[in-house]
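Just below sit the structures, each encoded as structure tokens.
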Structure I
């Protein structure tokens, strides 16, 4: 399948965080796709790792999942903000941590079937602790996990957050290659 040409796109919902469009696209052979697409500015995901090989995760209530989930720190990229600037900001807001070194691990679409969000995943090292500044609607708990604890949780399916599983696997792959 080649490139698709957008025939029409009508916004049916706009919120401060995302929009929803009804989109019709067609390729050069006449094949058409009709979709409701959730548009999202994109997000930055941060895997903070300390000198002992531990990873800091955040835990907060996720309304769509109706559960408190352990996950990598993450947040939306603001208009005009670079993914790395968003990662730096989110790390401080959610954990209070500052990092001296940043490495891009990946960029990925978590749900490309209907969401345009592109996640930019970073490794943050050379950490120093400061004060967290969560948003008013966030109640965030943080905890350092050893690799063994994380591997056990991944193996047993205790992590239900896709970006966290992907981030951990990419991080461990990077460590194994070093």
Structure II
């Protein structure tokens, strides 16, 4: 597994719209349909990555904790399923059901959405404010496979707490680290 950092695109970048199919419901959703009037968290994840596997339960917990506070969560898988069949829509559905994802798990088959967001790794996490301007991009927390640190979601929670409190999110943000997105050849 090659450790790949997120690209840390410019804060203030506008979220590109999309129309992607949910692996669980088989319905198409756009960002405009799913976004929140408070904040929207977009997480590029997949099924096979050990970095994502490590935080799966933490992602569910944080989404459950913040859904009632008006924060929406969206997960997107952009990996090439021809070379990584574990990331297929069928397996996405199984993963979403196994962990009881409280957010849609969308499949970016063309990989265009990952390119538009400049996503580089899984997990790659982006938080947008009510105007869909980027206010946070970075790590979930300090936990990594094998480093012994507990999964808390502390970095993401701090950003979301600032948004809820009406405060500016700190610009001091640590890149996410994960497996690179598996691009089609």
Match the computed value 0.95 of FRET efficiency 1/(1 + (r/R0)^6) of positions 114 and 130 (r between Cβ atoms, R0 = 41 Å, to 0.05) to one of the structures I, II, and report its label. II
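A value of 22 was computed for relative contact order in percent (Cα under 8 Å, 6 or more apart); which of I, II is the source structure? Present the calculation step by step, with values, prior to reporting the outcome.
Values: I: 22; II: 33.
The read-out was computed on structure I.
Out of I, II, which has the highest value for distance in nm of label points 7 Å out along Cα→Cβ at positions 26 and 122? Intermediate results must be reported in sequence, preceding the final value.
Details: I: 4.3; II: 2.3.
Largest one: structure I.
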Distance in nm of label points 7 Å out along Cα→Cβ at positions 98 and 146: greatest across I, II for structure I
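Who wins on mean count of other Cβ atoms within 10 Å over residues 50-57 among I, II, i.e. which is largest?
Of structures I, II, the maximum of mean count of other Cβ atoms within 10 Å over residues 50-57 occurs in II.
Given a value of 0.50 for FRET efficiency 1/(1 + (r/R0)^6) of positions 18 and 58 (r between Cβ atoms, R0 = 25 Å, to 0.05), point me to the structure among I, II it was derived from.
On the way: I: 0.75; II: 0.50.
Computed on structure II.
One of I, II was used to compute log10 I(q)/I(0) by the Debye sum over Cα atoms at q = 0.20 Å⁻¹, and the result was -1.38. Which label is that? Before the final figure, lay out each step's value.
Working: I: -1.38; II: -1.59.
Value -1.38 for log10 I(q)/I(0) by the Debye sum over Cα atoms at q = 0.20 Å⁻¹ corresponds to I out of I, II.
One of I, II was used to compute FRET efficiency 1/(1 + (r/R0)^6) of positions 82 and 154 (r between Cβ atoms, R0 = 30 Å, to 0.05), and the result was 0.25. Which label is that? List each step's numbers first, then the result.
Working: I: 0.50; II: 0.25.
So the calculation was done on II.
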Of the structures labelled I, II, which one yields 1.00 when FRET efficiency 1/(1 + (r/R0)^6) of positions 10 and 138 (r between Cβ atoms, R0 = 30 Å, to 0.05) is computed from its coordinates? II
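Coordinate-derived values only; no laboratory data. Everything numeric here is computed off the predicted structure, so don't read it as measured data. Cβ atoms are built from the backbone, for glycine too; each structure is taken alone.
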